[in-house]
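As structure tokens, here come the structures.
Nothing in this text is a laboratory measurement; each read-out follows from the coordinates by a stated rule. As the structure is a prediction and not an experimental result, all values here were calculated from the model. Cβ atoms are built from the backbone, for glycine too; each structure is taken alone.
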Structure I
């Protein structure tokens with residue numbers, strides 16, 4: 001009998017062993033309970049170049065730091081008083097970004113909009129086009145520690161409403177639909193891209209599924225904006241100079257700020 005149990009466990013991927021819903025050994029709320037609070041509404045921006053430029057010009061001001069191995073993550077403030085927003089670069093990749101989100105929640109964040117970029121799975125989606133993810137395929141590892149079931153994780157409905165309202169206000173067109181989150185950027189094979197496209201995914205990136213799952217687990221509001229970057233729809237990858245679309249990146253950050261201000265929230269006590 002013991003042999004049968006051992007064989008079963010050996011064949012079972014650990015990633016499918018959900019840890020349950022009890023507290024972790026290291027809970028962020030305990031870790032940060034004596035730290036300075038941040039605004040309840042926060043923009044996560046994956047464009048560190050844009051944030052550093054905003055900081056140099058005084059448009060965002062230092063608020064606190066998230067320390068760890070390597071360079072500390074700066075948390076800035078955009079605006080003042082009850083209208084202030086937190087602003088932060090979350091780090092690249094699902095584990096890094098999810099841990100940053102956990103810490104921001106522990107510091108008082110309750111409503112989040114993220115802005116980033118994604119590789120398109122359809123060459124007809126032009127570089128710089130706005131993409132609004134309505135679901136993220138969980139082809140990464142972090143979300144499985146937060147969300148037990150489901151092939152997809154999803155943004156909060158309030159966040160979707162806020163983003164759509166901000167786009168309408170600015171007269172901006174966007175594509176909405178499923179995206180694909182992966183941990184392995186160099187293992188996006190032609191066959192895998194084809195399967196994801198057939199499943200209805202518009203683009204691929206590395207964080208959304210985990211961020212949606214963490215937010216749902218912690219019961220906070222979270223949504224994401226993306227812009228179309230490189231083209232991975234065929235074997236002949238096209239870079240499309242996606243990291244040089246400066247106006248697009250700056251514009252998406254401003255759109256995220258607008259959407260974030262539309263979310264429910266109040267300054268933490």
Structure II
């Protein structure tokens with residue numbers, strides 16, 4: 001297990017960030033170090049964030065999503081809200097040109113484009129005879145992965161042909177015990193279903209089970225460059241998916257709810273703000 005040390009400059013900046021964090025009350029953002037750190041205050045205790053591989057930040061607060069395409073160097077932002085669908089339960093920006101929004105109470109999926117404009121009609125899983133979608137993720141422009149609680153399976157929906165293209169085995173049988181999946185990630189290499197009781201179940205693009213990554217207790221995680229990125233035990237953790245390699249990064253003075261690591265930035269969400277910092281693992 002490797003502990004990745006921060007440079008002295010980054011330690012001082014992160015320590016300073018922790019000291020001033022609670023004082024960032026004015027406006028939607030406060031700049032601490034103009035070219036390296038920015039803070040976005042959250043008005044909703046249940047708010048959550050996501051990111052895309054271009055470095056864009058997405059903040060969801062109830063039924064509204066706000067996108068910051070360049071969160072450090074620009075104040076530009078876009079917003080999308082459709083209150084009639086209720087609150088947004090999940091956002092997936094793996095494909096920044098087709099961003100998925102999941103509305104669980106209405107069993108509804110909405111896809112918006114990179115400007116947060118509707119790009120398709122609402123997708124109702126009921127059209128696929130799926131009645132209880134708890135989780136959803138995208139992996140390309142025309143398919144959506146969902147976890148259907150009623151069938152206890154992962155299913156890959158072909159949106160253009162309006163059919164279930166592939167599905168997994170029953171999740172409870174694969175897990176060997178009763179589990180309650182709480183997070184789903186997909187990319188071009190596979191599908192990753194988090195079961196906090198045991199860890200992350202990994203599937204291929206056709207829904208075939210591959211293996212278990214035993215990291216129990218997670219609520220959220222990210223798949224980045226063949227690593228599982230998550231926060232645990234007071235550290236940013238990077239667990240290789242295919243190799244016995246594990247990296248840890250200490251970040252003093254901050255208690256994140258969620259972290260995400262993109263090529264440009266490290267994103268840290270606490271209970272009342274999102275901190276964006278130029279990636280300390282680069283350079």
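Worth a mention:
- Structure with the greatest value (metric relative contact order in percent (Cα under 8 Å, 6 or more apart), set I, II): I
- Comparison across structures I, II (criterion: mean count of other Cβ atoms within 10 Å over residues 224-231) gives the highest value for I.
- Taking distance in nm of label points 7 Å out along Cα→Cβ at positions 104 and 184 as the criterion, the largest value within structures I, II is that of I.
- Of the structures I, II, the one that -9500 was derived from, the read-out being helix-only ellipticity at 222 nm (-39500 (n - 2.57) for each DSSP H run of 4 or more, over all residues; to 500): I
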